[in-house]
Structure 1
Amino acid sequence: MGRLVHFEIHVDDMERAKTFYAEVFGWTFEDWSSYAGMPYFGAVTGDADALGINGALMKRRGPSPDPGQPLNGFACTMGVEDYDSTEAKILKHGGKLALPKYALPGMAWQGYYIDTENNLIGIHQPDANAK
């Protein structure tokens, strides 16, 4: 079975991206650059006993996506406890709104943003009362 086990976010400015993801989502990073042979930081995204996966930030090797360009790859969506406060953190730390908060009726609140590196990211707050 092809279960997702790791993700990579391509970035232009490693320190700016590390700051964004640390401040908004509380991620921590481990320098794996010598192993990867390029600027590459492992991202610890939460408690090892919680549902989810870890990934990495890696130095982008080409131009960043143009604004308004269709997604060419995967969108990572982070589970959050408080949608509105997470949105405020995203915007405070240089992210931009891509698709405003909307209800997945009876399930959750969902929305999409552009990170500091022009990547699309999603946030998802479970809420059985969303409508």
Structure 2
Amino acid sequence: MQEDKIYEYAIIRLVPKVEREEFFNIGLVMFSKREKFIRMAFYLCPDKFKLMHSKLDYEDVYQNLEAFKKIADGTKDGGPIASLEIPERFRWLTAVRSLVVQTSRPHPGKSKDLDKTFEKLFEELVK
């Protein structure tokens, strides 16, 4: 029988006007220390983006999310933070910030299949 794996996840949010604290969910990052697992995905809906009536540039936000992904994936072009160990990268990605791209506080969970759980959470919380 497959054992439950402990993980943490955080929701990535777009906060177009930080002073108003209004946001919508645009992504998810999940990690498991024991399993050496980290995964990040985002979906930035252009129509939803337009509804926020902000002066943000869609392409700038998209590039910011791509940088988040490179850090999570640990790619060479992700900069020095991408070269850190998985737990350190997750903690950096989920650090409290007052920027237009923020994350929720990390939430814990247990799963037998981390990828399936990620897909389920992404579908429920982001799409």
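Computed quantities for the displayed model
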quantity: When distance in nm of label points 7 Å out along Cα→Cβ at positions 15 and 71 is computed for each of 1, 2, the largest belongs to; calculated: 1
quantity: Structures 1, 2, by relative contact order in percent (Cα under 8 Å, 6 or more apart): label with the highest value; calculated: 2
quantity: Structure (1, 2) behind the derived value 1.6 of distance in nm of label points 7 Å out along Cα→Cβ at positions 31 and 79; calculated: 2
quantity: Structure (1, 2) behind the derived value -5500 of helix-only ellipticity at 222 nm (-39500 (n - 2.57) for each DSSP H run of 4 or more, over all residues; to 500); calculated: 1
quantity: Highest-scoring label, criterion being distance in nm of label points 7 Å out along Cα→Cβ at positions 95 and 111, among 1, 2; calculated: 2
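No lab work stands behind these numbers, since they all come straight from the coordinates. This is a predicted model, so every value here is computed, not measured. Cβ atoms are built from the backbone, for glycine too; each structure is taken alone.
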